[in-house]
Structure formats: structure tokens, C-alpha cells
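There are structures below to look over.
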Structure 1
């Protein structure tokens, strides 16, 4: 099935791996070798150090500030929420709900936590995010290699394609899990094109994993490339086979959606009660990458390392909108791969996809039509197109290297370096403001030296015989890809420490109440440490929680980040978060806030609150009258957890629980189902009988019983022989 030559177990069989297996193992393990400096802790790779607000000794000098990725959500969402989900699962709890963010929010339903994605369990480990990324890189490289071998590409060219994709710019700058499953999906489609028995199962598994991986917009865009690929490959099959192959692919897609039903239903349920204005009403329709900085996709460190140019607003905007880079060698070989004769239809389809990406991402004429036609008007296509873009180029690059055994192909390489050099020069001249942004000579020199290395190496390589030329070119483009990938990893701090004193204090004294962190601990990292903080940084967010925040806590807080710093506008005269805290302190207390956290040196003078703890990263102040998590008049309440309490009431009473009211919350009182109603705009209330009562809350997204049923139906479909599945679906005869 995998296209790897098996070794017969007989007397003449070699005890060693076959060359095919060695190539596959090499491409899967190369990310481990490339990241040894992180694995061996020469640099600290855990996002908790730079992003939690608790890290000390982070700096490395002016060349390497601590920004190893372009998006801090690799910490605030992927690590912090992922760790909470992993710890819940390891405790035997399905991570539907997060008690440690805001006043409670859905966990699996927000998607970006990847709470139900099996590899997320790795995040429970101290360096879990590193291990997760290494796993995803290895999977991406391995299946790209297998895909190219399935297309009949030679081993070295397939290996080069695998390396180019597993070290692509999105993995380097914005590591997101769905990237790994794009080549797996394409490989599964190729298995189906070859009518390999059970190939549709690979489609189901790859699709389900890409959805569970947490970035639905990226999974959708990758799926569009898979659709283009499928159409191109179907066109080359006999008309009698097309319907059969298409039906098998459709079965795989249907089975994959069934397997992903729980997280899809949780996400849809959440959207029904959430604020997602940035992904509605065509918000992203007219947003695109700045064409004046297009050259930075080829020379990614032309303006310095990540976020190292805050003084130039236009460059900072580029960092905030891009989702990765391409480099020079990858598109250079990819463009050469366009002209080959074999797999002509596939090459044309990939070029079409590349053209669509360029037009839509840079806002060229026709972009609005494309965005509408592909149902992308509410998606940041300009940020999430890079993996599919790199995949198309990686396949074309492998085809180009495979074509090199033909002399007529080699002649095309004479003009390629010149053409690319001209394009780079034009891109440099088009930088806005013209060349003024190139004010870091060190990184300008590094970028131009890399361009010279790739282009000059290509000129030299063509002097060698075709096979040797292929090896030299492959080595050059792989070296560039690994070099560009590794540079941001040196942004990780060398010898950081995590100041946990305040965390230990809160874990010991907070109980079931909350903190408002106006510094450390940064939003969502309360989830990481098991500390309930009213801060949040998420998308989407519950609409009723946002309305409560705006009405009672801080009307000037940003819609997506509530942390005591982010403001809705930077207009002069906007009150600071400290002023709003002083004005609305009773509302904070009513939401269960007991402690306020600030950075050292911050002043809360108008409040005159007692300081109960201080260390190198935070001060902790205590509010005088925080509201208990459970309250009921004339009742003695003994909480066992946030979900359990034993009450003893003199008369029937109403129990108020300071947890966000949302459809899906249920309660049992003395073993009997009871109604959960909303009180105080966002909280929960349940009726209690007189006397002793055992109260147990639990959250299950609406319609999740249907989701479970669909999941097990998909699992059954995946496990049953194909002919039985075909009969269940009412299909005709087919293979396998």
C-alpha cells in the first residue's frame, strides 16, 4: 500500500532496510536531527517561556529577540489550551469545557485548542509542543515522499520534495497541525487512482485528523487543493473507472466527516452562541498581502528576524498578516517543473492553483471573484494559503529533478537563474518605502548571500552530468529550506527560568474563585497552570460573556483579548484598564474575582488594595469582597469541585453558580435531572430542595449524542470490509 518495496523473508533476503525504506525513514527522521539543539535544550523551545509572562532571562541580544513564531497563539491557544485538554483526557475527562478562561468557555468547541486531536496528548509533556511539531513534520515529509514515489518519481527527487515540504515556511513561522495531513490526503487520492484496495480509508483518516487538528480554515483551503488534484487525476483515467474512483473518494470523505462529527458539532454549537465578527460579513474579502513586500516571501529575513522591525509599521503589518514564506529554491525548481511532459495534466492543475493563490493572496484583479467563488470571504486566505502553495511547488520541484535525466530539460536551467535574479531585483526595488526598510545590514547581507548561493549553485550545477546535476540542485534547495527553517529557532531563549512562585501561591489560595491578570499570567495560561483567570484570548468568544464584559467590566477592552492591556481603540482619552477596574470593582467581585495580578512597578493606587504576594514578575493584590463560586440563601454549601457540591438548606432555595450559562449545561440534584436557568445575565442557577442535596453539573454540547453516533458509524465504516460498506450505501460493484 505504501509504495515501499517489501523484503521477502527467505534465505536470500537482506537483513537490512531496502533503499526505499531507508529514504522514507531518513525523510521522517530529518526534523529530529535538524532540531537537536532544541531537543538537547541548548535552546528552550517551550512557548511558555516567552509567552506566559513568567519567563526570565529571555533575551539573546539585538539580533535574536525572543519571537520564535509570528503568532503568539502558538502559546496562548495551542500550548496553553492544548495542555489543559491533554491533562483532562489523561484524567479521564473529555475536554468539552474549560473552567480556567473567562467565566468558563467551551474547550473542544473553539477548534484551535485541538483538544480532541490525538497528538495533542504530547503537550502534557514539558517540551510537548516541540515533540508535537517534530511528529507533524515527520508525517508531512514521509507522506510527501510516498506521494512522489506513487507518482513514479525517483527516490532522490521524492526525498527532496519531502524535505522541502516538511521544512516549509509555515512550519517555521506558524506551526499548525493540518499541514501534516495535506500530503497524506493527496497520497490517499493517488492510491485510489491506482485502485489500491482500502485506499478510501486513508482519505477518511487523513481528513478526520486534519479537522481535529484545530485550524478549520487551513484544512478547508488544503482541501481545495486536494479537489483540484483529484479532478486533474480523474481526467487521465478511463471513463469507465472515473465514477468508481470518484465514489470511493466520496466514501472516504463521508467517512472522514463522520469520524470528525463530535468536534464539528461542538464547533457549530459554539458558533450558534458566539461572537465571530471577524469571520462574518465578508470581513476578509478585501484584505490581502502587501505587494510591496512580496520579495520577503522569497527572502524571508530581508527585514530581520520575526517581529524584529517594530519601528517600521508597514513591515510590522507584513509580519502580522503573512502565514509563512516560500524561499528561492522551492519556487525556482517548481517553475522548472512546469514544462515537463509526463503528468502534464497534473502540472497544469498545480500551476492553476498557484495562480489562484497569488491572485487571491495579493489582491490582484479577479481576487474578489475567486474569494467569493471558493467561499473564502470570511477566511484569512492570505494567511493560510501557504501550506497548499508550498505543496504545489514541492511536487513540481520533485518533477523538475526527475526530469533532469533528459538533456532537453537541462537546457532550460540556463535561463532560470537569470530570470529569478531579475524578479528578485525588481522585488527589492519595489519595497515600500523604496529600500528604506532595508536598514539592518546584517540580515540584508544574509538574505542576498543566500540568494547568491542558490542562484550561483544552479549555474554551477548545470555543468555536471544530469544525475549529478540533480543531486547538486537538490542539495542546494534542501540546504536553503533547512537554513531558513532553523533561523527562527535561535530566537528561543538559551537559559530561561520560569518564575512559578505566584503560580504556587494562587494554586494554594485561590480556591474556586478567579484572578484578573493585568500582566503575568498572560491570557489562557491560567489554563496551562490550572488557575481560573477572568482574562481570555480566543476566537470565537461567547457572545453573552463579551456583552457582560462590555457592560459591566471594561467597555474599552478589545473584543478578542481581555487582559488589562488590549484596548478597543487607541484614541486619546480612552480610560486605562486600571481606571475601569477601580470604577467597576464591584462587578469584578461579583464575577468571582479574588486577586488582581500586575507587573512589578504597576500602581493600583486608587484602589488601595492589600498586596499579598510579590516576586520578580508579578504583584498579587486581594479584592475585599469576592463573590463565592456557589451561593444559596440559608444553605450550607460544601463544594467538591467546580462541578459538584453538597448543600444543606433550611428551606427550598436557588443555587447560583458563577459559571457561564450556555446550552449544553445539565445538572442532577440527588440523581434526578433538574433545570439550569440563567441568572445575572451570564451565570447559572438551579433549584434546591430543603435538606441535604447532592448537586452535580456536567457539560455536553447540544446534539453530541448524535455526534457520538455518527463517530461510531464512521468507525464501523472504517473497520468493515469495503463490499459491506458499499451495500450499506447502496453502491454498485467496485474493487477491493
Structure 2
């Protein structure tokens, strides 16, 4: 492997060199010129053709030992890595874990891989298998069952202090614990319902109406990924209860039965009636259900739920439907009563809390709040009653996540991106004086795990030319050694040259990051067709200084066939600050298209680009961008493939759309301007639309309506559907999908 670094637009001061544009080109001199097939690119891209990693790598509670799942003689084993000498010991074979099941699980139970687990203490692990929770003791070498859910249970949430397991069945919420594994302890006796024998405590029942209990709400926006929230000792359980009766039904066709069936889902479309959500608390000590007094209006978003460490208070970030105001509200964890609003955040465009309060380690009187109130995600220290004590960070860059505290809670570790969004580093801040320390200097993407005492750091690192390095450091910067130093997993394949760089957006100020992949056997005297891969929407970033610049292997496979593959992160995308992202507010598609066309202007300046053979491909928001570019700038692109595309924002979900577009009633011009049905008649190139028939994110109606509009306008398009698939085509069918995309470009772009 060789690395070529070219630098342009340097400005030299007495002590510093500012690199304004850096282009990294990587080629593989040891390649054996194998062709990367679509099958291998898709099926092996995250396994044998991905850089080496350590599966389930984590710290043990002793803070001195790491564990991971490896292989010996082709079988999985659990391995210790001792610090600081990095000696490795095999402590458990997967067959021994399986054998410890005898007498606990049915005889036909069998597994050949380690389940996902966590350390309960230094001598035992906890894991879930077949909807039951087990513990394995390394001293007795025995497995014991500690909680069990129904066979058709979902959303399992185990609390290890109380050993209680919350789960849902048919929108009802249940809890199992050690005493109710094989006994009937129903809160509300319902006997049999829908053929299910209910053997555990029913915490919330839907009573036959469209009420969903214990599941994620608000279409998983605002960082919501689950619907149950245990208090610190497991004596209380907060949970969502969502009433969808007022939401319009949308019919999904189930083709995998004969005859086909209709399954209605609740889908709240922008500008229409939204669902109504409440938060309840079940108190296991007092054995009672309490509704939290979250108040009116009913159409509000209850987000980022967190308990105080003493289990007495519940914190909820309440966002109004307009999403321009957030109130961090405090509630009594015993009565559910509203106590007060700790503080309010507002913005003329939108606010979007995504992280709950985080209490300071060993200090129940203080918590951390993450906010973009000054334009970038920063950390703020509050007294538990809502008094701002200090702003811990004042970055002009995006803080992505908190990693953890040290032993005393004196230092907080967190990850943050560079100002251009290309690199991510680990930092710590001293709680007392807000002093910042950066713990890694090498440019690239650092994903770190800090031991509970804050002494040791596992640095999982990659950059453009480094597949992966996993290194053990300490918090003083000492390096103890490498756990993984991955080799290039695609070294034997036909090489393609990849470069990263920057261009200016049309405002003449903002730098936009791009990635370009040149064809195999590149000849700069020839002209090549281009495929632009685009996403372009909020909460996504396609280009970073990570392995291969974050390129997926299918892109390399396409490049081997003679295409230039180009990707640009336009304004509106992630990790560049609030102004970079929200510039698109009320006009989704407008500024994104401007930036993508700036990328096209850059491409046309490259003498090896055939400007008459430009193609574009994207999925979801990228499908919206693809269709926009094909029809709103019809003379630019020759071929496009749009998957799962949003066509009409008034048909997309409330929570996402109204944040970025307001309602159709408030912003009719913006919705009309970016309704792609209006531009179907402009299509000149070849367009392939793809959709999953059971897509419950971007409804199938989007592209069906577009196809109908094309028929009405006398415009010819191509169309492919994937029966039974939801928003993404996954599994073995994903190979079929990319072969279809590849064939379409080969037929009409080459």
C-alpha cells in the first residue's frame, strides 16, 4: 500500500501550516487483480472483507481486564486481555457455555456463537437467549435463568439490580422477575388473549384500542430508541403509552400469504393529526400505576426520559409540536406530579434534544445537559434543581457522544468531530475548572472505550489509509500496545484510487467534503462515466477520514467496471454544526441540490470525466435527491436510480417533516416547491424507481403516485419493487438489488 498526499492552498504562518484542502490517494501495489464481485461486496463487506476487529470487546468491572469473543480451531471462545502487559487467556469455550444449559433450557436448545452479554460482576456474565435472561458463573461453571419472557415477546429490557425483565406482546407491557418465571402474578388478570398465555405481571394493557405500551414512540425521532426506562435500583419503571386512535390508517399489502392480506399501520402524515403520548410509572414497591402529569397540549413530544439516581424524580424533555421550543421538566417519581420547568430552549427554526440528562458520577446533585443552543453541540453542568453552574465546553465543533466519567466523577470523557467534520477525537473535561484535554492526536476516526475508573482507554481507530488499529492507552497519553493492527482486507483485489477533498459551496464560504473513486486501471487520457452517490439529508454523513473515506465496497466494485464514483456531503448533513444543518429549513432539496450541482461543476473540470455520461443514485432522502436532480435539472444527468424515495413531503411523517419543513399549512410554498410530482414532466434521462412494498418509513404510495404522474404526463420510467421488504432491502436480496442497480447503469450510462 502506498499513500500519496497532495496539499493545496497552504497558508504559512511563523509556527503553523494551515492545510485548507488535503487530498489522499491510496492504491494497492500488492494487489493480485481479483475482480470484486457484487456478491462479495455486499455479503462480505462487513465480515471477511472488513478490517479485523475484536467482537464484543469490553472492560470488565475490575477496570484492569478486557474481554472479547475470538476463535480457536474455528470455534468461538471468550478471551481475557490483561493490562498493562496485554497477555491473553482463553477463559470460556462456546461449547462449555452451551453445555452449562443442561437442566435449564430445553434439550433442543443449541447455539454455536456467544450471545451478546455484559459483565454482572468480575466473576459472572448476563446474557439473553430465546427471550430469557441467564447468568453464567465462572466459579461454579453453571448457568442459571433469572428472568423469562413469552416466546413472541419484543422490546426486552432487563434491569440487573432487581432482576426484572420488561417486555411487550401485542402492544401490552409485561414484567417478569425471578418469582414469576413459572407462576402467575398478573397485575390485571386477563387469562388468554390472542392465543397467548400471560404468565407475568401485566403492567399496561391496550384494552383492545390503538394504544401502544412500552414501545418507542414519535417514530423514533429525538434519539428515542426504546419505550421502557428503569430507575437506578429497578424499583420503578417509567414507560410510554401511545394512543394512535386519532391517526389515519395506512394499508400495507402482505404478499407472503395466499390470498394476500391487508395490514393497517398508523402513520401520522405532516400537517395531519398526530398520535398522543403519555408517560406512566409503575411502582413495584407500592404495586401501583401512576400517570405522569405531562400536561397539555396532547400533541407534544415527550423525549429523553431519565431518572434521578435516588429514584425520586423523573426528567423529561418536552418538545412542542412546532419543535421550536423544548422544556426540561421535572416530575415527582412517586406521585407523577409536575414539579417545575428547569429551563427552556427555543430556536426560530427548530430544537432537537437527543440526549437525556446525565447525572455526575458520585454526585446526585449535578447533571450534564447536551445542547446546540450556541450553534454547536456542547456540554453544560446544572444543579439538579435547574440552576446552570457552568458551560463545560465551548466548542465550535460537534460533540457526538459522552463516553463516561473517571472513578471520582472529576473528569468527563466525550467524543467530538473536527470543525470540518472529517475527524473524530476523544476529549476529557475537568468538572471543576472546565479544562479540556485531547487524548488522541492522529487524524482519523477514534471510537474510544474508557475503563470505569477512567485510567485506561481502548482506542478503536481508523483513517483513510489505516483499516483499523485498536490500541491501549492510559489517560496520561502512555501507549501500552496494540490489540489489533488490521491489514488491508481487499489487498488482493483490482486497485482503485480513492481521494478525499473539499470544494466550495455556492455561497463561496462553506467547504464541502467529497470522496472520489477512480476506475481501475485509470488512464487520465480517457474519459469516464460518473455515478454520483448521494444522500444529502439530516443526520447522515457520507464522507469522513476513516478507512477508504467511508466508501462501501459496492462502490469499489462499480469503479472496477470503469466508473468514477463521487460523493459530496452537502449543507444539511451531519457533524458540521447547527447552521450548516438547518440552512435547509422550510426548503428541503433547494440548498442540497445547489451543493450537489457545485460538485458536478467540479467534476466537469476534471479532464477524465465524460460530462455527457453522468449518473446519480441514492436511497431514502438520497432517492428524493436523485429524483430531484433528474427532473429539476433535467439536462445534467443521463441516468438515475432512486430507492425508497420521498416524493411529496406532505405524505411523510410528522415528527421529521415538520421539524425541517414546518406544516404544509404554514409553508405551502416550500412543500409545493419540493413536491417532485410537479417536475415529472421534465424528465429527459433514464430513471429507475425502487421501493419495498412493506415500507413503513417512506410509504410505497410515494413512488406509486410518481409512477401514476409519469403515466399521466406521458413520461417513460422504469420501476422495480421488492415484495415484503420494508424501507431497506436487506439479507440475500440486497445482492439482487445492487445487481439490478449495476445492470441499469451498465445498460444506459456506459
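Compare mean count of other Cβ atoms within 10 Å over residues 69-76 across structures 1, 2 and report the one with the greatest value.
Going through 1, 2 one by one, mean count of other Cβ atoms within 10 Å over residues 69-76 is largest in 1.
Looking at structures 1, 2, which one was log10 I(q)/I(0) by the Debye sum over Cα atoms at q = 0.08, 0.11, 0.14 Å⁻¹, for residues 141-532 alone calculated from, given that it came out as -0.59, -1.03, -1.30?
2
Which structure, out of 1, 2, was P(r) over Cα pairs in 20 Å bins from 0, in percent derived from, given a value of 15, 46, 36, 3?
Checking each candidate, the match is 2.
For FRET efficiency 1/(1 + (r/R0)^6) of positions 453 and 509 (r between Cβ atoms, R0 = 41 Å, to 0.05), which of 1, 2 scores largest?
Looking at the calculated values, the largest one is 2.
With relative contact order in percent (Cα under 8 Å, 6 or more apart) coming out at 9, pick the structure among 1, 2 it was computed from.
2
Please state which of the structures 1, 2 yields -14000 when helix-only ellipticity at 222 nm (-39500 (n - 2.57) for each DSSP H run of 4 or more, over all residues; to 500) is computed from it.
1
Who wins on mean count of other Cβ atoms within 10 Å over residues 253-260 among 1, 2, i.e. which is largest?
Structure 1 gives the largest value of mean count of other Cβ atoms within 10 Å over residues 253-260 among 1, 2.
So if we calculate FRET efficiency 1/(1 + (r/R0)^6) of positions 213 and 325 (r between Cβ atoms, R0 = 30 Å, to 0.05) for every structure here (1, 2), which label has the highest result?
Result for FRET efficiency 1/(1 + (r/R0)^6) of positions 213 and 325 (r between Cβ atoms, R0 = 30 Å, to 0.05) over 1, 2: largest is 1.
Identify the structure, out of 1, 2, from whose coordinates Cα Rg over 2.2 N^0.38 Å, for residues 581-708 alone was calculated to give 1.31. List each step's numbers first, then the result.
Details: 1: 1.31; 2: 1.06.
Of the options listed, only 1 reproduces it.
Throughout, read-outs are computed from the coordinates displayed, never taken from laboratory work. Model, not experiment: these values are computed from the prediction. Cβ atoms are built from the backbone, for glycine too; each structure is taken alone.
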